[in-house]
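Presented below are the structures under discussion, each in the form of structure tokens.
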Structure 1
Amino acid sequence: MPTEDAPVSNSGGDGLVAYFGYGSLVNRTTLRTDYVSAQRVRLSGWRRCWRPRMKGDPIRSKRRTSLLSARRVEGSAIEGLLVFDRLQNLPAVDERERTYDRIEVPSDALEVLDGGPPDCPVYVYEARTNRAEHDPHHPILQSYLDAVLQGFLREFGKAGVHSFLNTTDGFERSVHADRHDPVYPRAVDLLEHERHFIDGVLEERGMRFV
């Protein structure tokens, strides 16, 4: 279940920004800044997709892998976590997402599920490989997927995990089984019930592990 946060008061947004997490940023344990607060929201006009990682990606792996992105799709909507952070921390978040473009989101595209509407600039990160002409369907890191799915399970429950899987394109990819030797730098530890549920859901979908 989501953690309750105190309401954010910003007096017009000076010194505060917000960014919409739709993947690993939904998992609060992966956040590395002294962010102010976070709340669950739904973003209209976007859909998640797996895309190939590009040169310069901070994740180092012996094999090419895929990353999670979001792209504009009219009529679509995705759930995620709106993270309110200090403006001074934004360069650190940009560095974390350095193969993504940070794009401002209009406030009317957000449906707030917890708390009040934001009164500061809101951004979403879109992978530059969204514009790639060729998608070789590189595998998904299991350690990365674990972090994403744990975040959705804790914030949105089991239904949220199923919703994530159903509103994300590209799951025909295989999964690189690195859970016990994680490549993802912000790898998480799954509780036993989380691991059991996540593995069961992926097995039901016929995910192929390599």
Structure 2
Amino acid sequence: MSKLLVIRAHPLTSETSKSMQLTDAFIETYKQTHPDDDVLEQSLYNIAIPEIDLDLFNAWNKLRAGIPFVHLHEAEQTKSTLFEGYTTQFLNMDKIVIANPLWNLQVPTRLKAWIDCICVAGKTFKYSETGEAVGLVSGKKALHIQTNGGVYNGQDPASQYVATMLGFIGVRDFQHIAAEGMDHDPAHADEIMAAAFDKVRAAAAEF
């Protein structure tokens, strides 16, 4: 039995979001073809995702200095607990699906904040004696689902960012599926989405 974490990085639901429609199709097929697996969905716009800010820096500095957790300010306690919780959750999963739209050539900000939670020195990567970054995550597989209004063939900054960060921490089994060009060529939007649905369903069956 494997554990799958699905990260939904869109404030809209599948009623209007194409990326969430593809995510729904993936999950439906995955559950049919992997009935014994556990599937956990996280909608980043329905939960608290801490950004790396002054509260987190203060919390980490105090903890490194040996100050007990109970002596941290309330905001420092809350944000550091949330941050560590997402790190631990990610480490406990076998498979990861990240689904998002392309916004202004980048990922939504909450996805960036979540990725910060899983890129942690000493837990998901380390530095070698020569200063080289070494990923500590092994044995996980990941799929990135993204919808784009234009056509980028995986070379847009958002797709490159997700692939780079997962590779940085050691995830080598990585796939990317994009439904793109719907705004550029709206007359063929339905065809583009139909092809993307076929791809995500096929990926789910083999994931």
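Just so you know, all these numbers are worked out from the coordinates, no wet-lab data involved. In this text, all values refer to a predicted model and were calculated from it rather than measured experimentally. Cβ atoms are built from the backbone, for glycine too; each structure is taken alone.
Points to keep in mind about this one:
- Which of 1, 2 yields -7000 [helix-only ellipticity at 222 nm (-39500 (n - 2.57) for each DSSP H run of 4 or more, over all residues; to 500), calculated]: 1
- Comparison of 1, 2 - label where volume of the Cα convex hull per residue in Å³ is highest: 2
- Highest-scoring label, criterion being FRET efficiency 1/(1 + (r/R0)^6) of positions 64 and 144 (r between Cβ atoms, R0 = 25 Å, to 0.05), among 1, 2: 1
- Computing FRET efficiency 1/(1 + (r/R0)^6) of positions 48 and 160 (r between Cβ atoms, R0 = 25 Å, to 0.05) across structures 1, 2 gives 1.00 for structure 1.
- When relative contact order in percent (Cα under 8 Å, 6 or more apart) is calculated for each of the structures 1, 2, the largest result comes from 1.
- If distance in nm of label points 7 Å out along Cα→Cβ at positions 40 and 184 is computed and equals 3.7, the structure in 1, 2: 2
- Structure (1, 2) behind the derived value 19.0 of mean count of other Cβ atoms within 10 Å over residues 24-31: 2
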